[in-house]
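Below, each structure is written out as C-alpha cells.
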Structure P
C-alpha cells in the first residue's frame, strides 16, 4: 500500500505552533507520499453521543464532517494527530475526533479495529513549558489508543512555543522534525505490557 499521511489539526487557530511544526516535519516526506490536511476547527464534529448500550452507530451521512474524517482516516496509512498541549493532554477538538473512533468501532460493517491495525499513529504538539514531561498524558493518550487498535506508534514530536511562530525558534524541535517521519515505529504497547516485557 502506498503511504498516505492524514494530518489532523486539533488547534482552534490556523497556523499555530503545532501546525507549523507538523508542516516542517511533513516537508521531509518523499514527494510520492500522499498528504491530506484536515482542520478540526474548519470541519467541526457534532458532540459525540455514545450509543453502545442502546443501539449500533451508523455510517455517517455523506458530505458531513464525520463522513469526511472517517473516509480520510480509513484512507490513511499514517495518521498524525497535531494537537497543542491543552491542560496536559490533547485539545478538546482532538478528543472529540478520538471519541468518534469509539463510534466507528461499533459501526456495523466497518470493522474499524481491523482496518486500523498495522497503520501508524504519530503525534505533534507544541507546549508552553520547558519541561517536556508535562506532555506525558498527551503521549499516553495517543500511545494507548494506538495499542488498543493494534497500530504502530511513532511517538510525539514536541516543540516549545506560546506566541504564534515561537516554535520556529526551537532549533532542537526543528532538527527532530527533519527525521521524525523517517523512523520505523514499532507496534504500540500499553505501559503495563512494556514493564512486563522488560
Structure Q
C-alpha cells in the first residue's frame, strides 16, 4: 500500500528524470505510467517530424526535461534554450550539450519576445492547469512572426482539467491541477490565447499543433 506523504511534485519530477518509474494517479484512482524513457532518450522519428524539422530559427524549449530536443537542436548548430523547473532535468540537458537554465516560464526568460519557435512537447501544454494562460505567456516570449509547436492528445480528448498526483518509488505527491488538450480542442484554446493560426500534424500516433499569431500556420 502506498503511503501519502509530503512529497512535492517537483521532487517526483526530479526522481523521474533520474530514471525512476513515475505514475500519474488520477482522481478516480486509475494510473498512467509516464514514458520516462522517452524523455531521457534520443529524439525519435516523431520528435523530428513534429518538432525538430519544423524549427526554423532560435528556439525556446519550455519544459525541456533532459534536453532531447534542445540538445538535438544544439548539435545541429541551431540556437536553442531549454528551460525547466527541475534542476536534475537541467543538469541532464546540459550534459547532453543543450543550453538549459533552471527556471519557470512565468518568470523572466532570456531574450523575451525574440524566439522564432517555442516547443511545448510531452504534454507540457498542461503546465499549471491553464493552457490559455500558458499559451498567452509563450506568445509574449515569441517573435511576432514566430510559431509555437504544441504536442496535443489524440482527437476526441477535448479540453480536460483534472487533479492528479504523481507516484515515484512508493511515494505519492499531493494533488495538483493538470490539463490535457486534444487535437480537436487546441484551435479554440490557442485562439483564446491570441494565437489564431493552427495547423495540425501527426506522426506515429502522436499529434502536434503549429500555432501562430496572425492566422497563418
Structure R
C-alpha cells in the first residue's frame, strides 16, 4: 500500500507509517501524481473533491488528521467505496487553548496594542476588558467545547452556557455548564460565543 501524506504532520507520524507502508510525505506528495499512485491519503486541510475521487482509481481510504471532514467529499467517497476516517479528540487541547488565546487577545486588545507599539504609540487604550466573571456561550459541548469550558471556568471564573441537543444532561451537570435550548439564547445572553461543531448541512449558516 502506498500512503500519501498531503499536509505537514509530525515526523513521528511519518516514521510509524513508514514501518509498514510505502510513504510519500509532504511536500513531495503534492508534486507527485497521487491520483495515479495513492492507495491511501492522509490530509489535514488538503481538499479532496469529487473530481479527485473519480480520478483516484486505486484509492481505498482517506484519513483526516483532525475532526471535521468538510474538506473531503464524503458522499463521493462513499459512492466509490472509499473509507473516510477522522481522529476525534486528537487536536482538542490545541484548539481549546487557541480559542482561549483568541478570546483573551480580543478582550485585552492585543492585536491593536501590538500594531500601535510598532509605530511608536505607547498610550493605553480605554477599551480593554477583563474576562473574569463574564458569560461565555458554547455551540457544541464535545471534546473541544468541554475543554474550553473547563479552562474558562477554572481559570477565569466565567459562567458557561452551551447549546448542544446531542449532549446528555449529565455532561452539563457534572461540569457546571448551563444548557440552553436555542442558539439565539446564547447570542442574546453571552459576552462571548464560540462555535465547536462540524460543518454539515445542518450547521451551515447556523449563525447568519
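Results, tabulated for the structure shown:
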read-out	value
log10 I(q)/I(0) by the Debye sum over Cα atoms at q = 0.10, 0.13, 0.14, 0.16 Å⁻¹, for residues 50-161 alone derived as -0.26, -0.44, -0.51, -0.67 - corresponding label from P, Q, R	Q
Of the structures P, Q, R, the one that 49, 43, 37 was derived from, the read-out being Cα extents along the principal axes in Å	P
Among P, Q, R, which structure scores highest (criterion: relative contact order in percent (Cα under 8 Å, 6 or more apart))	P
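No lab work stands behind these numbers, since they all come straight from the coordinates. Computed from a predicted structure; not experimentally measured.
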